[in-house]
Structure 1
Amino acid sequence: MNLKQLEYFVRVAEMGSFSKAASILNIAQPALSKQVRLLETDLHVTLLTRNGRGVVLTGMGQRLFDHSIGILQLVARVSEEIEAARDVPSGRIVIGLPPSIGRRLTLPLVEGFRRSFPQARLAIVEGLSAHLTEWIATGRVDLGLIHNPEPNPAIEVIPVLDEVLGLVGPASARAARPKPLPLAELADYPLILPERSHALRKLLETQAALSGLKLKVVLEVSSVQSILELVAAGHGYGVLGQTALAASGRPEVFSLRPLAQPALTSTLFLAVSAHKPATPLGKQVLRMLQELVQAEAGPAPLRALRTPITKRDS
């Protein structure tokens, strides 16, 4: 068993497919399959089983996968700490972005990163805030942007952006200047909302409960893009912010009535591990990402929070 075999095995398990993993690893599929078979032979166990959609972990495979993640992270951390001792922004960093803002930030982030850190490597993953929080806490992601995180001792957060939420409907329902919608009237609309573990849904449900409202949820869809497509097709209304409309690529198709009495605000945070030491690269990328968020914030009702880069307790 060697580190390269563990890396190959982890990538196949994560992708659920030898062909997809081979493409990402830039290795021929037969060579990749051979390395995983050699690993199974060394350990005298079957690690992966094939099904109609790809491969899945066996029980022993899951145990090795869990250990392998920790081993590979430890090796990467040693390399990072050596680079940190040189005070050179190099190495590899993994950034997590929520889909709604990732569509606007990925291109400027990649271009800025390549200009500023030519010796470093960047990986970007997308996920819901709950997933990104877990990945940052466990070290699989170095830093990321998350919405309205719950207190978690494993991460430290920095608020970077406030966004007023509103009722999103089709453009035909839009007035020249959409009037704010009192929160009490939100219960009159058929809503398309993410499922209950989604940060936005939790925020909305909490405020509705405090106001004694029962929301009329007709569909639960976690993809913001899918919510907007359903709204455009007339299946209901969403509760989103201007960022989501801008990321759709066609904000003119929708109307947005800011919620009022009280206003409902979603806050975007930068998040890092509370336990993993920050590297020179991590510190500089953290600042770059904050500046990009503020630059890409766009028009009202977004408000960039001019918060200095200092960690605060979660």
Structure 2
Amino acid sequence: MLSRVADSIFWMSRYIERAENIARFVDATMTLTLDLPADDTAAWAELIASVGDPEDFTARYGAPTPGAVLRYVTFDECNPNSILTTLSRARENARCIRDTISSEMWEQANRFYLDVKAAAAQGRFGAMPHAFFTQVKLASHQFVGVTDSTMSHGEAWHFNRIGRLLERADKTASILSVERLNTNAGINGEALINDLQWSGLLKAASAHEMYRKRYGRIEPRRVFEFLLLSREFPRAAHYCLLRCVESVHAISGTLPGTYTNLPEQRLGRLAAQLDYAGMEDILPAASPTDARPFLQQFRRNLYAAGDAIAATFFHT
């Protein structure tokens, strides 16, 4: 496969997943702010820090009010990580490889972009933002379903899967890095984050029902464990890494448990770290209420793995 084709497939998939995850971030933020005073903008500032450029936002919008943040992360074409911008890039990558992907994939990517573009032109989501962001998530799900159903599961499909799952693992870790989830009050389920908000966070990650089946009662530490370490839930970081390892081995033709290139080494090492990680690693005794040090290092390792994939397969 040509490196430029692999690159376009990887980023097409990654951008569509990014658009979905931005919608999930917004959903989670709206849930976390339900019981907070109207003038408390800290959670919206954290959203900008997670999916945008705080300096750029402040220069153009000023204070992080809910309306301004929603416009910035959704429809702002000057923001490289807005939903509209990422879908535009996904569509352009899909257009360049129309002879490699199925026609159904192209049609879904094109329709997804045009629907969000039309919503931006009409200002449609204002009164019902939750419904709009739900539609964004569903459109992304449709693209994944169409891809799995209409594309041969060869090299191109594996590059597509790696791009999607690397992005998903990163954004799952990012959403758990929110400051309000990593305070003493939040971890103990007291003042800052209540059960309703933890439940909303799980719903934003499409994890509420599966979490309940696994653990029953919502406990903050269990939420971290489920979204980071589960081998079975498809939005958990561990699950994503295991599938990435499978795909990179399929591309390289290397036996499991061995490696012949840097992506296999870095992805395998990161997956193995989660294989044997426990909650004492995520929330160690030195900081039993703050998972951010673990999450920050995990994300740095993900970026390194992504760089290795680009250097090995795309920049040849």
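All of the numbers you see were taken from the coordinates with simple rules; none came from a lab. None of these values were measured; they are calculated from a predicted model. Cβ atoms are built from the backbone, for glycine too; each structure is taken alone.
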Inset, instruction - Work out the source of 26.1 here, i.e. which of 1, 2 gives that when mean count of other Cβ atoms within 10 Å over residues 11-18 is computed. - result: 2
Legend entry - Rg/Rh (Cα atoms, Kirkwood Rh) derived as 0.96 - corresponding label from 1, 2: 2
Inset, instruction - Work out which structure the value 0.65 belongs to, where FRET efficiency 1/(1 + (r/R0)^6) of positions 163 and 219 (r between Cβ atoms, R0 = 25 Å, to 0.05) was derived from one of 1, 2. - result: 1
Legend entry - If percent of Cα pairs over 21 Å apart, for residues 43-178 alone is computed and equals 62, the structure in 1, 2: 1
Inset, instruction - For structures 1, 2, calculate FRET efficiency 1/(1 + (r/R0)^6) of positions 75 and 251 (r between Cβ atoms, R0 = 35 Å, to 0.05) and state which one comes out highest. - result: 2
Legend entry - Identity of the structure behind -22000 (criterion: helix-only ellipticity at 222 nm (-39500 (n - 2.57) for each DSSP H run of 4 or more, over all residues; to 500), calculated), options 1, 2: 2
Inset, instruction - Using the calculated result 2.8 for distance in nm of label points 7 Å out along Cα→Cβ at positions 35 and 67, pick out the matching structure from 1, 2. - result: 2
Legend entry - At a computed 4, 19, 33, 23, 12, 6, 2, 0 (P(r) over Cα pairs in 5 Å bins from 0, in percent, for residues 211-258 alone), which of 1, 2: 1
Legend entry - Highest-scoring label, criterion being distance in nm of label points 7 Å out along Cα→Cβ at positions 27 and 195, among 1, 2: 1
